[in-house]
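Scrolling down, you'll hit the structures one after another.
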Structure P
Amino acid sequence: MKKVLRDILICPVCLPLEHSLSCTILEADGEDIISGYLYCRGCSRKYPIEDGVAILLRDPTVSLTNFPYEEDVMISSYLWSQYASVFGDPDSSNAYLAWAEQLKDGAPLALDVGCAVGRFTFEMSAKSDLAVGIDRSVAFIRWARKLMCDRRVIFSVITEGQMTERKEIVLPAHWKSEKVEFIVANALALPFPNSCFSALASLNMLDKVTKPLRHLLEVNRVARHRGARFIFTDPFSWSDKNAPKNEWLGGKTNGEFTGKGFDNVQALLRGKNRIFIPPWSIERCGYVWWKIRNHSNHFELIRSLFLAAAR
């Protein structure tokens, strides 16, 4: 974890109170903290920093063994999905390039919520002073940091059955490692103070979290009240495996948030029910085709709706 993050991290458990965290460094390499811990005087919690990875979850000791995003197959799929266009795979999609076109230059701080293995965080770093990616998956964040530190990695993708082939990711020169960082955190309890970020992204996260509205409220909380830009995408694949139906922001025929999720999200951002104050202005809407690769003959093709909002 870069030392500069000490200035903006707060305790996620104490929210909505903003308790800063003290940092004890056990090992460092220049501006990078290799091991140590962050401590909250408000609730006496310690958040570990292990092998450069800061883990700011409510209970960092809880095992993520059954969390699917810790599995090697899932890691491989997301590395391919996010970086296939970087290493020139002919089956890749242009989704991340299309989303990156919605960014503007000059953001002091950028936040990528649910960054997975880091592609869009790197895209944000090219147009900001510092971009931070957060994800609940420790494995995802370790791979993202490995890319940040080494700037090239080799990984395996499944071709068929037990057969695999190796792929190499080499980061483009305009993605600067010194302008990016990744931490483990929960999208429903962001460890940052109010009005902190001027560029924010939530890519294909909304239908994956247990409380979609809380996720949007957290993004809104840490966004600047003025001079902020928000890139949002989602396919709205609602499932009660991820969130109970009463939490869905669309896809329902009765109750709150009936109709299409994309329409409801836009209405909320524009100020409906005064949930998002100050409201956002929707500058552009559209969709892109996003791919996840399972093996050489099996791809998931997802139509991801997107919007670019500002305030």
Structure Q
Amino acid sequence: MKSNQRWSLPFVVGLSLAVQSADAREPGVPTSVPPGNTIGAAVGASFPPGFYFSSRSGYWDAELKDGSGDFGGQTNTLTDTAAQFLWAPGTTLWGGDYKAFVTIPLLNNEQDRTSPFPPPLQGSSSKLSLGNIEISPVSLSWQLEPGVFVSAGINVYAPTGDFDPNAPISSGGDFWAFAPSLGFSYLRNGWNTSIFTSYFTNTESSSTDYKSGDEVLVNVSALKDFGGWSLGPVGYYRKQITDDENNGSYYGGTTLEKAEQAALGIGFSTRLSKVETNINLTRDFHVRNTVGGAKLWVNFSMPIGGKP
């Protein structure tokens, strides 16, 4: 029975795609980063020389929406923790302060599917696993004038997550992703107004010959200091720019529709000794061909060593 189910799954998945659109990447594969991953942070600013550790944890109650914004028969409860290790050596490159970092994510996804998914794809499933590790070999920051910064970098996402094209959930794809980024921060008059934009492009899956389309992600924060703590609106916008490509026979040879989502929320930041704490609550108000809902973020950042 198990052998027959695995053999027929590409056809069944293709049937489900004909019924409705799921998350618009390779089926079952999460985005390279959670939308909104940098909200609350001064993304354009440089770091004093040293080593830093940060932790980003999130809880997301989400529903799948189709191309019309209607419920697509899938709910997800996602929790994740990402540990980041950052190095700022105190050197400059092309006039900008240099830093590099690596981010290691751990994801837990609990999923439930009902109609309009066909019966073989309905039911509950879950996965706890390492996600795709993020490596940023080059990130530069320039101060344009006091309190005004811009940044640029390149992030690489390695296929370290657990991928199974025959499973309803994967914690990462077996393809590489590359994301050049631009950041801006206005840190004057008690404001942290920051915008961070990334463009994600993916290689083809070595297992399925499926290539997820390119995406743009924009994260925005506008936090005002009130004497030891900051508060203000935050949000993000994600849009798939190019179509998926299926150069194989998995998923019935079909592709998914382009994803788009936008969220607004509120952010809170404070500093306790050397620990910077940031809490964000967001809700997606526009969701097409992907999962969206209410999301709670709790982020910590601290120095763990001086200049090497």
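Every number in this text was worked out from the coordinates using simple rules, so none of it is lab data. Bear in mind the structure is a predicted one, so any value in this text is a computation, not a measurement. Cβ atoms are built from the backbone, for glycine too; each structure is taken alone.
Here are the numbers:
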{"item": "Winner on distance in nm of label points 7 Å out along Cα→Cβ at positions 107 and 163 once structures P, Q are ranked, highest first", "result": "P"}
{"item": "Value -2000, calculated as helix-only ellipticity at 222 nm (-39500 (n - 2.57) for each DSSP H run of 4 or more, over all residues; to 500), assigned to which of P, Q", "result": "Q"}
{"item": "Distance in nm of label points 7 Å out along Cα→Cβ at positions 35 and 283 - highest-scoring structure of P, Q", "result": "P"}
{"item": "Test item: relative contact order in percent (Cα under 8 Å, 6 or more apart) calculated as 15, pick one of P, Q", "result": "P"}
{"item": "Comparison of P, Q by distance in nm of label points 7 Å out along Cα→Cβ at positions 147 and 171 - largest value held by", "result": "Q"}
